[in-house]
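Taken together, the values in this text are just the output of simple stated rules run on the coordinates, not laboratory data. What you are looking at is a predicted structure, and each value in this text was computed from that prediction instead of being measured. Cβ atoms are built from the backbone, for glycine too; each structure is taken alone.
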Structure P
């Protein structure tokens, strides 16, 4: 191992100790600093951010025993078992340092990693390919392995991506999870310039990122969110806005959009397929209003629709985000910043959804 300076033995961080409410989050000042193994780097974390997946994991929402909406997840789900799965489908292991988003600097490298990377400012690409790099076989940073809710985090050197930007650490920390999810949705759905794209849950982290990124592609963006957030969404590229509880088929008309980017799911889901054109594409990476929906297979096959579930990401997705940032074309939408020790309050405010964009966490 090579290090830029002597490393401390202990660090501050937040441990998730089990499924449940915010009482399961323990702020500690005595966690061991992880050391990079062969092929890995150690990052001094400067900032992270809050994502739905942090809370979904804490409350056991990824368990198939849970069928409720995520926006009511702040108190946990009694139905979740200790075997509730992570992103990759394995049982959750506790304690866990969460945190899918990481912005910081490399302070140590393991065997086989170029020492010239010491001091490099990086973002972690949260989709971590397993040995051999087979598609759909991956771990997720902060889920199957420890993440960035601590002063130090280790990760495969290939997942620590150099970033060139004048943006703040807090702004950059908003990018990895939400923006890569949004870019992946748009990429998998093949969104093109001029196409009409409906984005549900458009004021959240992934939703607002999708608005920005679809606008960058030249799409005609229709954002669905609470009316109080429409002005903010218009400012980042949503040419048209719909109320959160609007009947989209009635508001837009059937066969009216080329692509639906859906983060909501829930009871209103069938109307999303009604507004798609023949040959339209539906892509999802979330279900904040509930994961169980009713599908009329006649709508699917008579309209020749494509339904896309989007979790796995090709490396090019994250590389495209870094290109946008380096060119100054993309600025993550930072709503608020909290200290890491205030993570419970940050998550409570995140669930309350009284903001547009992302909530960042400063790491001490």
Structure Q
């Protein structure tokens, strides 16, 4: 069964030009960086059929005549074909004024033939676009979306509320096709993991190639805040739900969360080819934290941090070592933590942020490299 890339045109392949956002003359035509090289790589190296889906509001009316549209559009298609990039079909909706026509994205009226055909695996297909309507189109089709949006007011952990229900969306804060190629070439490292004991029930959803979104519920407010730092500064998507025996004390909840999170990383990073493997140091106010990490397959921890307070929030400070030790054991990684400073809150937060940045550096992958970062041949 074939997989499809449903690709938007304006704002994805070529730049949109305000205020009309209609690319209706050659003076407005500009391709996004890397589209020829990296969409060409996608076409040559990856097993996807390319289908263009675009809304061209009012195409054919007096304000947007067809004789202005088609020469530019045909030039776009021909330029791509000259680089070996062929679209099996181009679907254009010209609805105007904008309404809920079934053929206008996010409606799927133009694409029913793909849904009704046994030749296509829609569940493993993707929509690539720059608008929320492209993301909603993917949801309506039942596939994933790659959403390209470099709006600083709509990114990372500040993604709009409408995005929270779209768990299959890959958010890229760029229009560079090298990043799209990398995402498709390397695949997502996304896992769901559960750990149930007589003391804790833990569910984790981890996307190592996420954007920093998090939803954390452990029953310990300060612990939630620290785990959110891992997601935000590690640029990973992380959902953690913990039901622990807090009526006894905090120990099992914190320790088992460290174990479960380490196990989730171990599963997500199972194939370490192309991965940097190592990473990171970070200051926070008067605190100086250094966290070094190596996902090399062997657990080890070196801990050089001490605290004056018994608790920060409702967390005993003695449990921070146990959390990182549990993570190191379960993720099978080397972890060196060192921190100096005066304010325990700052020190702990600096450690978690440096830990997150270390993870971000270590799990970064190079799509041009497929080697295992070890002379042993195994990690």
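So FRET efficiency 1/(1 + (r/R0)^6) of positions 24 and 144 (r between Cβ atoms, R0 = 30 Å, to 0.05), computed for just one structure, reads 0.95; which one of P, Q is that? Clearly, the read-out refers to P.
Consider the structures P, Q: one of them gives 0.35 for FRET efficiency 1/(1 + (r/R0)^6) of positions 8 and 216 (r between Cβ atoms, R0 = 30 Å, to 0.05) as calculated from the coordinates. Say which. Traced to structure Q.
Which of P, Q yields 63, 46, 40 for Cα extents along the principal axes in Å, as computed? Derived from the structure labelled P.
If mean count of other Cβ atoms within 10 Å over residues 208-215 computes to 20.8, which of P, Q did it come from? Kindly include the intermediate steps, with their values, before the conclusion.
On the way: P: 28.1; Q: 20.8.
So the calculation was done on Q.
Given -6000 as the derived value for helix-only ellipticity at 222 nm (-39500 (n - 2.57) for each DSSP H run of 4 or more, over all residues; to 500), which of the supplied structures P, Q does it correspond to? For helix-only ellipticity at 222 nm (-39500 (n - 2.57) for each DSSP H run of 4 or more, over all residues; to 500), the value -6000 is produced by structure P.
Which structure, out of P, Q, was Cα extents along the principal axes in Å, for residues 176-303 alone derived from, given a value of 37, 28, 27?
Working through the options, I get structure P.
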